[in-house]
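Listed next: structures, encoded as structure tokens.
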Structure 1
Amino acid sequence: MQEDKIYEYAVIRLVPKVEREEFFNVGLVMFSKREKFIKVDYYLCPDKFKLMHSKLDYDDIIQNLESFQKTANGDKDGGPIAQFEIPERFRWLTAVRSSVVQTSRPHPGKSKDLEKTFGKLFEELVK
């Protein structure tokens, strides 16, 4: 029998006007230290983005979200933080910040299949 794997996840949020603290979910980051697993995915609906009536640029936000993904994946294009060990990358990605792309606080969980759980959480929380 396959044992449960402990993981943490945080929701990636777009905060168009930081001072108002309003946001909507645009992505997910999940991490398991024991399994050496980290994954980021995002979806920014263009129609929903237009409804914000914000001065933010859609392409700039996509580029920022891609940077999150590169950092998580350890890509060389992700900068020096992408070269950190997986736990440090997760902690950096989920650090409290006052920018237009933020994350929720990390939440713990258990799963027999991290990829399947990631997909389920992504569908529930982002799409």
Structure 2
Amino acid sequence: MSFTAAFTAAAILAIVVALVHSILGEIMIFRRLRKPGWLIPTDGGNRLLGSNVRILWASWHVLTVFGLGMAAILLRLASSARTAEHDFIAQAIAVSMLGGSLLVLAGTRGRHPGWVGLLGVAVLVWLGVRT
């Protein structure tokens, strides 16, 4: 597999993971914490303050934005000539995705499928760097 194909596949997978993360998070988690007609959820019940819920919601979607940013970088790397900086950036993305995968795996005891998608991105990028 060429680095172009590997980085492009990794970028597409990162986009899918990011979008699924935000959409399912809204449906499965934040919908229940939101007052009718409100964009930002604030109802933490008797366990979380409204400000805690707001920062969890913002942090949730920041991860999506970062994932889309990494996908954009991977697409740029896929379409440019390889340099030492190119490989360093790709390796940093691979390590970041692997670290994220391991955190989700450990934090959910493997029950959350996000670790598989993040691991897939890390492996594809690593394969691209190795070619």
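Taking distance in nm of label points 7 Å out along Cα→Cβ at positions 22 and 54 as the measure, the highest value among 1, 2 is held by 2.
Given a computed value of -9500 for helix-only ellipticity at 222 nm (-39500 (n - 2.57) for each DSSP H run of 4 or more, over all residues; to 500), which structure among 1, 2 does it belong to?
1
Can you say which of 1, 2 returns 2.8 when distance in nm of label points 7 Å out along Cα→Cβ at positions 46 and 78 is computed? Traced to structure 1.
Can you say which of 1, 2 returns 1.00 when FRET efficiency 1/(1 + (r/R0)^6) of positions 38 and 94 (r between Cβ atoms, R0 = 35 Å, to 0.05) is computed? Answer for the origin of the read-out: 1. State the single structure among 1, 2 that was used to calculate P(r) over Cα pairs in 5 Å bins from 0, in percent, giving 2, 11, 21, 23, 19, 13, 7, 3, 1, 0, 0. Here the read-out was taken from 1. Assuming 36 is relative contact order in percent (Cα under 8 Å, 6 or more apart) as calculated from a single structure, say which of 1, 2 it is. Answer for the origin of the read-out: 1.
Bear in mind these aren't lab numbers, they're just calculated from the coordinates by the rules spelled out. Given the structure is predicted, the values throughout are model-derived calculations rather than measurements. Cβ atoms are built from the backbone, for glycine too; each structure is taken alone.
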